[in-house]
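Every read-out reported here was derived from the displayed coordinates using simple, explicitly stated rules and does not represent laboratory data. Quick caveat: nothing in here was measured; it's all calculated off a predicted structure. Cβ atoms are built from the backbone, for glycine too; each structure is taken alone.
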Structure P
Amino acid sequence: MSYLPLFIDTAGKACLIVGGGKIASRKLVPVLKSKMSVTIISPDIIDEIKENTINVKNFKYIQRKFVESDINNQFLVVAATNDKKNNSLIAKIAKEKNILVNIAEDSLSGDTLIPSVVDRNPIKIAISSGGASPILTRLVKTKLEAVIPYSFSKLAEIMMEYRDKVKNSFVKITDRRNFWEIFLDGPISEMVLSGHIDKARKALDESLKYKKLLEKTGEVYLVGAGPGDPELLSFKALRLMQKADVVIYDRLVSDPIMKLIRKDAEKIYVGKQKADHTMPQENINQLLARLALEGKKVLRLKGGDPFIFGRGGEEIESLINDDIPFQIVPGITAASGCASYAGIPLTHRDHSQACIFVTGHLQDGTVNLNWKMLAHEKQTLVIYMGMHGSKIICEELIKHGLKKMTPVALVVKGTTVDQEVIIGNLENMPEIIMQKKIIPPTLLIIGDVVNLHSKLKWFDPFSAKNKNIFHL
């Protein structure tokens with residue numbers, strides 16, 4: 001069959017649903033959203049329908065069996081009974097009366113499909129497989145939901161609000177088109193998507209006041225890439241990764257994540273490791289500002305979360321000084337991601353009532369920490385960049401009161417297909433690290449919760465590598 005996708009104003013139009021089970025309930029939801037006047041005829045209805053129609057004014061339930069005369073002047077009829085013969089009869093009557101009919105579980109016998117909808121009102125995307133496969137339709141919807149921000153509705157609303165104003169300011173169609181194209185591709189649209197509606201209106205009003213086209217303005221996206229698994233990226237991070245002109249990235253950003261960046265984007269590596277800084281931090285700050293002032297969309301991609309031992313605060317301060325638009329997208333920090341994939345809960349009612357994140361490498365190169373505060377039982381210590389200073393860390397914690405046998409986990413390349421979890425204690429972990437010659441990135445987890453690893457470990461890097469579950 002051939003179908004013509006249409007968007008029809010159905011508010012107030014009559015819809016009859018015959019049936020009161022799960023199929024009817026599933027059909028009822030989108031029909032009610034369309035503001036149709038809905039009547040269900042069935043001897044019984046399930047509790048789900050009752051719950052979804054409490055205080056719904058445009059809904060009516062008639063408790064009895066269907067009769068042929070029930071079909072009369074409706075806009076749409078939905079046959080949702082578990083009796084195929086009854087559904088076929090309903091379809092036959094509706095077609096004879098030129099009423100649109102949808103048959104659940106047998107769409108080809110009807111003449112109307114109720115699609116799956118990605119709703120970003122007023123933007124709506126209807127998806128149908130022509131009755132071939134509802135599972136395939138659901139898969140397509142899931143993928144679209146992942147890449148289309150919920151705040152697109154606000155973007156459509158503000159464009160509708162300014163449509164006449166832009167038309168009055170720019171007589172030429174080409175100028176209006178250029179205005180909106182630059183708007184959608186620039187920082188003002190990102191203001192809307194980030195919820196800064198008033199700020200966006202002010203920028204639009206300023207531009208229209210002087211009847212000038214929007215200028216292509218640069219912007220910086222400070223994005224947390226998480227600990228390594230690309231499936232841990234947020235929807236927003238992925239969207240901005242596809243939008244950037246230039247990507248400034250760190251050593252801790254995994255290769256699978258780098259493959260998700262827009263193919264033609266310029267990539268600049270500024271990674272740091274012990275005694276080897278590709279580019280000093282001050283130069284990175286200047287680079288971000290310079291590229292944005294050139295009108296480019298700059299993605300600053302950091303492993304983990306940019307505000308947890310990621311120097312994100314320093315970079316944003318320099319952008320503020322130059323009045324450069326920016327966004328911050330948090331990522332799953334290494335402590336949370338690596339501990340989860342290692343099967344080590346950071347808190348547990350029986351083992352740990354507090355969790356402390358600590359850097360094992362201070363700015364002056366020392367490991368001079370508040371040992372008295374850190375050396376307590378019933379709390380978990382997560383030490384970033386602590387492998388090279390592990391000997392001092394373990395010795396100081398023992399010296400300040402922790403037992404030598406306090407469990408320690410070293411998570412290597414956490415959440416990736418190369419993950420390794422090494423278990424020891426405060427006394428022997430420095431020696432284990434020396435013997436194994438481990439290559440970072442690593443994370444130290446110290447506390448009784450480490451004992452749960454043997455019971456709770458779930459992630460199998462070997463299986464993940466063979467099954468390629470990390471590839472999007």
Structure Q
Amino acid sequence: MIKIEKILLEKVLSKALESGADFSEIFIEDRWDNSLLLVGGKLENSLSGKDFGVGLRVIKDLFEVYSYTNDISEESLMVLAKEASDGIKGKILEKQERVSNIKKEITLKKKDVVIINPIEKLPNSIKKSQKIEVMKMANEYAKNYSALISQVKVSYNDYTQNILIANSEGLLVEDTRVRIRLNIQSIASKNDIIQSAHVAPGAYKGYEFIENLDIKSLAEEASRIAITTLNAELCPSGQMPVIIENGFGGVIFHEACGHGLESSSVSKGASVFTGKVGQQIASTKVTAIDDGTMGNEWGSVNIDDEGNPPQRKILIENGILKSYMIDKLGGKRMGLESTGSGRRQNYSYAPTSRMTNTFIAAGTDKLEDMLKGVKKGLYAKYMGGGSVNPATGDFNFSVMEGYLIEDGKITTPVKGATLIGNGPKILMEIDMVGDNFLQAQGMCGSSSGSIPTNVGQARIRIKNILVGGRK
């Protein structure tokens with residue numbers, strides 16, 4: 001764990017309050033990253049590195065000042081505290097308020113953290129050669145799937161992050177986080193046409209996660225998708241029903257709706273969902289949840305980056321907006337308590353409200369019932385990336401693997417499909433939700449950096465959405 005005297009933390013937190021701030025917080029991080037990249041069966045990159053630093057946050061009313069350093073000496077930390085305090089002083093003077101030079105005594109009390117993400121094998125205890133052997137195995141399975149696979153890229157990443165959080169309310173907590181991920185990308189080519197696909201499982205686990213993966217199935221699935229897309233026809237465009245499969249299909253809800261339910265946008269009135277708690281914002285088929293308490297899931301936490309325990313939050317229940325994801329500052333703006341949703345990439349970012357494991361809960365509808373009555377539509381088996389305007393919810397997402405639906409049957413594979421729409425409107429267009437719930441892993445970028453999050457859902461049907469295609 002991180003070695004620093006409690007009395008020093010108390011002095012720094014107290015110094016940061018001298019200009020009259022309401023709250024001060026220290027976040028210390030000691031992190032070790034490992035990254036490997038295999039291309040064509042050969043090791044291209046092998047990187048390991050340590051990142052260490054301290055972030056100091058000071059809040060006065062709704063003003064926030066954030067500073068950070070790599071130097072944990074008392075001199076450096078006291079300078080950091082004075083700079084943050086002076087920053088708040090400037091904010092107070094801007095409002096033509098009187099600066100209160102006070103000294104507040106801070107007494108920190110260590111709080112135990114409930115471990116909901118147990119680790120069996122620390123990745124740093126595993127030899128690099130052992131990790132490379134798994135990657136080579138994935139490469140061989142993916143490459144040997146078909147002669148049409150021209151190249152395979154396999155990447156492996158893990159990190160061990162020790163954190164300490166202390167604040168002027170007396171909180172002192174420490175935690176160790178371990179995450180691990182394997183990414184297998186297959187590239188298929190024929191007649192100068194190239195298509196790629198990937199699978200990228202990850203978890204808040206140790207190396208036991210890799211040992212329990214079915215490498216053959218994962219590698220062959222990446223190659224299967226690439227070849228299917230390579231041989232697919234161009235997707236037709238137009239308004240039509242779309243069935244989106246489980247797992248990463250939940251990325252649409254995450255991007256087009258999830259960000260709009262974070263207090264960072266809601267509290268500023270920058271979300272289409274501001275002030276709509278208790279109102280119907282989705283089909284009665286939709287129940288959406290953000291749950292950071294799910295053991296060993298990619299987006300889970302033992303504590304958030306403000307030191308609070310995670311919560312299971314029902315965001316939408318049977319179409320009715322129930323709650324938001326709230327961090328400390330967002331909560332101050334809204335007059336609400338934190339929901340354990342404060343997250344950040346590392347010590348160089350101030351925390352803000354972010355998702356953890358965010359998904360549409362399973363329903364009871366079957367695929368055969370979803371297909372009934374669909375004369376012309378699209379079956380999106382795997383979603384790709386996309387973009388969204390969080391203020392409006394307008395989005396555009398690619399489909400990595402898709403098929404036409406014709407007269408109630410899944411038929412021809414198609415490529416080049418995109419789903420274009422508006423998050424709040426699409427929520428109302430979901431008329432069926434399946435029973436095959438699954439989560440998938442991703443990295444979410446926002447104002448507090450890039451963080452691991454799960455997206456998820458069971459299979460859903462959107463009764464009408466614009467499909468962009470190439471013919």
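Of structures P, Q, which gives 23.8 when mean count of other Cβ atoms within 10 Å over residues 321-328 is computed from the coordinates? Structure Q accounts for this read-out.
Given a computed value of 16 for relative contact order in percent (Cα under 8 Å, 6 or more apart), which structure among P, Q does it belong to?
Going through each structure in turn, the value belongs to Q.
Of structures P, Q, which gives -0.39, -1.08, -1.24 when log10 I(q)/I(0) by the Debye sum over Cα atoms at q = 0.08, 0.18, 0.21 Å⁻¹, for residues 49-184 alone is computed from the coordinates?
For log10 I(q)/I(0) by the Debye sum over Cα atoms at q = 0.08, 0.18, 0.21 Å⁻¹, for residues 49-184 alone, the value -0.39, -1.08, -1.24 is produced by structure P.
Here mean count of other Cβ atoms within 10 Å over residues 41-48 is compared for structures P, Q. The highest value is that of P.
Here the criterion is Rg/Rh (Cα atoms, Kirkwood Rh), for residues 145-312 alone, and among P, Q the highest value is seen for Q.
Of the structures labelled P, Q, one was used to calculate helix-only ellipticity at 222 nm (-39500 (n - 2.57) for each DSSP H run of 4 or more, over all residues; to 500), giving -10500. Name it.
P
Largest in Kirkwood radius over Cα pairs in Å among the labelled structures P, Q is structure P.
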